[in-house]
1. Quick check: 12.1 is what I get for Kirkwood radius over Cα pairs in Å, for residues 200-247 alone, calculated from one of 1, 2. Which structure matches?
2. Which structure, out of 1, 2, was relative contact order in percent (Cα under 8 Å, 6 or more apart) derived from, given a value of 9?
3. Which structure, out of 1, 2, was distance in nm of label points 7 Å out along Cα→Cβ at positions 104 and 280 calculated from, if the result is 4.9?
4. Of structures 1, 2, which gives 4, 17, 23, 20, 16, 11, 6, 2, 0 when P(r) over Cα pairs in 10 Å bins from 0, in percent is computed from the coordinates?
5. Check the numbers for mean count of other Cβ atoms within 10 Å over residues 160-167 across 1, 2 and tell me which is largest.
6. Going by mean count of other Cβ atoms within 10 Å over residues 8-15, which of structures 1, 2 comes out largest?
7. Consider the structures 1, 2: one of them gives -17000 for helix-only ellipticity at 222 nm (-39500 (n - 2.57) for each DSSP H run of 4 or more, over all residues; to 500) as calculated from the coordinates. Say which.
8. Out of 1, 2, which has the highest value for FRET efficiency 1/(1 + (r/R0)^6) of positions 328 and 368 (r between Cβ atoms, R0 = 25 Å, to 0.05)?
Structure 1
Amino acid sequence: MSIGPAELRVLLHGTPLGVLTRAPRRDRARVRVTWDESADPAGVRVSESFTVLPGRAPDVDLVSDFLGGYAPEGNQRTALAAERGIDRDDLFALLREYGGSIAGALTFVDTEDEGRAVPRYEPLRTSALGRLLRRAVEEHDQGARPDSRSTLPGFQPKVLVTAFEDGRWLQPHGGGHSTHILKPQLSSQPSRIYDEFAGHELARHMGLAMFASEIRSAGSMPYLSIERFDRIVEDGRVDLVHQEDAAQALGLDWVSDEVKFQNPALPRDPRRASVFRLAEMVAGLSDQGSLRIFLAQLVMRILLGDNDGHAKNTGVLHLDGADRLTELYDAVPNPYQEGRIDWNMAMAVDGVFDHRRISRDRIVAEARSWGVLAERAIEETVTEVIERFGAALDAVTLPAEASDGLEAGLRWNLERLGSGKEISRPRR
């Protein structure tokens, strides 16, 4: 077991904000943050789940579940922890090893070894990139180098890279920040990256996403390149944009891989996510338009058949003086991939999990239950998204390598929702 410093400096946008230590009780999944007396986030909210009070320490459970939400998940957490000789649920150690560049704009620095925080970037040859992508698939380690302090959550194999103005791929070292996520093709799900790219193209055409993405290859390895919307490249540097996901904002247990999904057996379980809980959180954001955007994203996920739209796939941007919903991301039409036909959605819509039983009326009833949006706003939003989805399907050429029946399935969903029927499923 590795031994490191007793505390880490917490920085937001590079400005010191507080100190991170292990929690007083013997639970490696918990940490304590004490804000500096002079702590000033400068108009940027750190999290929806607690407030920064100078000189004070937020609730240990809330701050731990928030910070733990930036950690890698599943096999990737296990692999990355093993590479550094730490326990997979040791939050302090995970942030010490990989907290130099995570989602959003928080960073964690060992003041006794600040050299590890120095950003460095190494050019990546095509052959080297191919090896990293294959390693990410086989070893679940995000292609991380021994001196890397970067990580992201999520279960899909990925490699984090940087591109400055010239567009060349670089591998970040130390405290270097990535600007792109590369998802390699999986032999077990060869069409998945193409299906995800199709979702990106449709979302961009509809104005629900702006980030760039494309299918590329490193030798014989195809991969999906995704531009990070929480990074801005300017004048040869990478600027950070602060964000958290809805699971963090709701204070869901970071150790569990299940709480981001609603539980069909216990749909009111307060330890789990639900569409209502997400809507309630979004309604409290300073940007008053965010709830209609959330509804639009929900309708889009239903049209796509995205059965993996859990709480970590909805995000909040914390900007200077404003908090708003992120672009639509990780919206993938999964049911068309061989072996991925699961009709249950990640969270119920009007009490219904089964995608085949969802209708326009159920979507409207779900939004009405939130008790915030006017009936006219609900109807207009649902109608607009359905119409824009149809226009996008007509305008966008879906990848030939996408799953068989993808376009036909999407058009079926469109026709059924547009005509007021339950989605059901096409007769074979």
Structure 2
Amino acid sequence: MMDMELFRESRTWHEQGAYAEAADGYQRLLAQDPHNAQLCYLQALLYFELDLLDAAAEWFRKSISLAPGLASAHYNLGVIHFAQGNLEPAAASYEAAAALNPHDTDTLFNLGLTLKKQGRFDKALATYNKALTLSPDDADLLYNIGVLYMDMGESARAVHSLEEVVKRQADHGPAINNLAYLYHRQGQEAKAMIAYERLLELDHNAAMAAHMLAALRGHSTSSAPATYIREVFDSFSDHYDQSLVDRLGYTTPSRLRQMVPTGTHCFRRCLDMGCGTGLSGQAFCDLTDTLIGLDLSTKMLALAAEKEIYHHLHETDIHSFLRESRDIYDLVLAADVFVYIGDLREIFRLVRQHSRPGTLFLFSTELAEADYQIKSTGRYGHSRKYIDELAAEEHFAVLDSAGANLRREKDSWIAGNLYVLEAL
């Protein structure tokens, strides 16, 4: 029989955050009554709060085996699975919790989020809408529906949902941020500027908002802010390769590879500037003994590491890395990187400092009439004349260049140039 006084003391210790005392009490109680579902559940909660997720999961499963109708145990097990990236069991746990407690919006919300992450968009939408019938004014729920519509390519419905969020919560930064993006993409520049200005007022993604306002107003800037670049690529990292290659027709790395002079066998050290998820690294890894990648985005670098082609990866900006590095490179890559940097003079100077005669410098640019200019998209274009001038100033020879369709934008192609420079 369970010691009720010890049980009450253990619960009090637990609630007060005295975890060592609570753990000792629960263990003594479980020794008295090892098949008590409530005790197993409390032990699981204790481990969960201590971030000991594997132990917590084990005890949640035990509590479920003893009391299958314990909805909160299924729910918390789903939270653990999701946190550990185990989406299929997470969805199964949330579905079990929802079956037991169909009117719990938190369970439906988390189930919808899990289904969305699995790419099961239709089922995620149905789940979110069920939650919305229970909580029609939930701004966060409406926001997630809006983001889901964005992932589904349903821009008009996404705008409607996100505007409903802002009606309910005027300072909802993430919703305004996505509305700014959608308005901008749809060509509604006046609405986009209002949204970007509102983001500045809220100090939400302010660097991005300032950059995009400058782009829409045609104001000259030398480069995109590092925080903006990091936020953009962190947010798109999950589907970056699929989106860029499959939907946007991006083939720059392979085309640059084809431009490497014939007879080239191997490079000792290759620097992949703005390596992203490693698309350029994949195109060139068999040509180099040592491949070094650098990028601002933590999430992109994590995906690059999964490809297991880089010998070293650095989370930093190009200028800082080159100023601090003492290494000499035989090959330097910058595919789809200079669209975020207007003034390339310092980059060329630093690359030349880290080159030896014969080093190849391969990169892409979008087209522009001026030396460099920011476009309404927030990206930069560069003229051929500007690249030729920088190459001559820093003692590079232009071995090859070619016009190229860099990627699709709406119903047309973005025109650009591909370059192969050689250090003299």
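Taken together, the values in this text are just the output of simple stated rules run on the coordinates, not laboratory data. Every value quoted in this text rests on a predicted model; they were computed, and no experiment measured them. Cβ atoms are built from the backbone, for glycine too; each structure is taken alone.
1. This figure was derived from 2.
2. Of the options listed, only 2 reproduces it.
3. Numbers: 1: 2.1; 2: 4.9.
Of the options listed, only 2 reproduces it.
4. Comparing all candidates, it corresponds to 2.
5. Ranking 1, 2 on mean count of other Cβ atoms within 10 Å over residues 160-167, first place is 2.
6. 1
7. This figure was derived from 2.
8. Evaluating FRET efficiency 1/(1 + (r/R0)^6) of positions 328 and 368 (r between Cβ atoms, R0 = 25 Å, to 0.05) on every structure, the highest lands on 1.
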